[in-house]
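Rule-based calculations on the coordinates, nothing more; no lab input. From a predicted model like this one, the values you see are computed outputs, not experimental measurements. Cβ atoms are built from the backbone, for glycine too; each structure is taken alone.
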Structure P
Amino acid sequence: MDPDESETASFDLASSSADLGEVTRNISGLLDQLDWQGADATAFRGSWGQFAPAVLTETEGTGDKATQLWRRAQRQRDASR
């Protein structure tokens, strides 16, 4: 594993994960403000209500994995000195 590539991947992974979390929270906020009624609104809100928390949980987990990847890259870099 190349430490430089791993470090870059960890930053990209953390950034993308944070972006996904932000988009998910933004959509949830928009749904809270939207005066949308009817069967489609109820169905979508129900689906989103199950989907969004799962996405947010995974973004947190992905952020944690990105941190672990960065630490491994640092340890490998330190070991090769």
Structure Q
Amino acid sequence: MYSVDTPQQLRTILRSMRQASGLTQAQLGEKIGVTQKRIARIEAAPEVTAFDQISRMVTAMGYRLVIEEPSKHRVSEPGATW
């Protein structure tokens, strides 16, 4: 699980997820119907990207988005936060 608190973290996580999925930017773009250049822009500035595009990217890479309430007693998985 990844914890995202800042746009910078989301940039790093999206790129890491794509690489872990074994996809190039061009391959991911083809899967969701956008160009490689658009994937590069999304990875560079996810904070100005429509939620539906980020959601499609995440789903195409085999992940899902989850929003949960923070817990005072929650222990992060090692390496899960950036």
Structure R
Amino acid sequence: MESDLGEIAVCPSVVSRYAVEEGADPRRQMGWTLIHGLLHLAGYDHETDDGEMRRREQELLVALKTLIDALPAPGEGSDGW
């Protein structure tokens, strides 16, 4: 069974530029960019799916934010991270 869905290449400076242009938090823009790419690899297509990909992006962004908010700040974790 083939398990390689493909690759995602992200240029941080482009993501930062998009964040500035959209007035978005760069971290949220990076999260959205990665989620968007992963959904494309999973077969979603925002041009033909009547908004399903956008809905899934929002669900995953909320889950990602919840996870990040639950993490200790750098230096506060038990592993010194």
* Looking at structures P, Q, R, which one was mean count of other Cβ atoms within 10 Å over residues 11-18 calculated from, given that it came out as 14.9? -> P
* **Comparison of P, Q, R - label where relative contact order in percent (Cα under 8 Å, 6 or more apart) is highest** => P
* Structure fact -> If mean projected area of the Cα convex hull in nm² is calculated for P, Q, R, the one returning 5.4 is structure Q
* Structure fact -> Value -18500, calculated as helix-only ellipticity at 222 nm (-39500 (n - 2.57) for each DSSP H run of 4 or more, over all residues; to 500) from one of P, Q, R, is from structure R
